[in-house]
Each structure stands twice: as structure tokens, then as C-alpha cells.
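Participant: Just below sit the structures, each encoded as C-alpha cells.
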Structure P
């Protein structure tokens, strides 16, 4: 299951940018063409986050649809399923313009105690 390698990379990225602070939320952008199973990714994230700054963090994601640009008719279309064909004209000469994303969009971290003077 490739979700474990993805979860491991997500945890490493979040820890790197947390600057020693505990991570509370990690937000991802997941393209449909990446074929990530969100529940499997959440399970893998929980395991990979153990004993790191991400332990107990909530994993959130935005699922992005597959989008293609058709060369003959120049339309950009969202695809609900494969194969990669233009839904407008039926042509197969399409270029993927969306749906391959796999990005850590943001992380939320705990801030230290406020200074009182």
C-alpha cells in the first residue's frame, strides 16, 4: 500500500516545517489521478506520526478532480472517470492539467505560552 510511503513523506515535511512545535493539523491537496485511498492514508498517517511532532495531529485533505485540456477543441474539462477522453468532443488527444497533485497545503502548530510581563 503506497499510502504508507506518502504518509511518511507528509509527516517528514510537517515536522521539518514545524520548527520544533507540535503539529495539530496537516492539510493536503490530493489529485484524483494519484489514486490515494483517503481512509488508508489517514490510517498510515496515524502510524507514521507516532513519537513525532505530528502525533495526535488531524489529517485533512481536499480531493481535486482530474482535468484535461483537449487539443482539437481546446476545452478544459473535469473527468469523473477514466479513460482520459474529452467529454465535449470525445477526442483522445488530451493533456492532463489537474488531478496529479499531492501537496502539503498547510500545517497548524501549537504556539508557545504567551509572555506575561
Structure Q
């Protein structure tokens, strides 16, 4: 599913500052379809927590989700890889497709603010 709204001129917006507030603002501006799940996860995993231990894992997950959603073309490509893997009748082919999607997702999680 494509969730991003491309920036004017079709360019991919840069990654925000690495804070929950900045990430949420970037989602609101460029990938608003992510907000309901982000907010729900925030309330469930962070707001009700008595320590900040879950914050790094939360940020890592949503950083990657936004990094993908902000680029509609890449989002469609990863969705296509995952759909083709789900429909594959050959286990090796499915594994290769899922591996390709996973490599993209892992690379996106390593992006720095401004990239």
C-alpha cells in the first residue's frame, strides 16, 4: 500500500530529526496514513510504560516504516516483492523475494536525519 505523499516536484522528503515528535510531524506531512497505527502503538507501548526502555525499539520500527512510506515508488516495489513472495509456489523463490524486501527495510532503518 502506498502511504506517502510525494514532496513537490516528486522528490522524497528528507528524514526528520530522530525524535518521536519530529517523526510524527514528518508522518503527518508526508505519510498521514501511518498516523493511526503510529499513535495507537505509541499509546500502547510508550504512554503506559513506566520507563523509557521501549522507546529505542519503537523508534527503530517507525523510523523504518516512515522511511519506506515517504518514497511511494520504493513502497510499491517492496509491497510487490512481498506480494510476489506470498504468491510464490517455490520456497526458494519466495525466500529470495522476502530477502530482497528485508534488505531494503534494513537499509532504510539505518538512514540518518536529513538523508
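None of the figures in this text is laboratory data; all of them are computed from the coordinates on show. Computed from a prediction, not measured in an experiment: that's the story for all the values here. Cβ atoms are built from the backbone, for glycine too; each structure is taken alone.
Participant: Of structures P, Q, which gives 18.0 when mean count of other Cβ atoms within 10 Å over residues 53-60 is computed from the coordinates?
Facilitator: Computing mean count of other Cβ atoms within 10 Å over residues 53-60 on every structure in P, Q gives 18.0 only for P.
Participant: Still on this structure: From which structure (P, Q) was helix-only ellipticity at 222 nm (-39500 (n - 2.57) for each DSSP H run of 4 or more, over all residues; to 500) calculated, if the value obtained is -19500?
Facilitator: Computed on structure Q.
Participant: Another question, if that's okay. Given that P(r) over Cα pairs in 5 Å bins from 0, in percent, derived from a single structure, equals 2, 12, 20, 21, 18, 13, 9, 5, 1, 0, which label among P, Q identifies that structure?
Facilitator: Among P, Q, the structure yielding 2, 12, 20, 21, 18, 13, 9, 5, 1, 0 for P(r) over Cα pairs in 5 Å bins from 0, in percent is Q.
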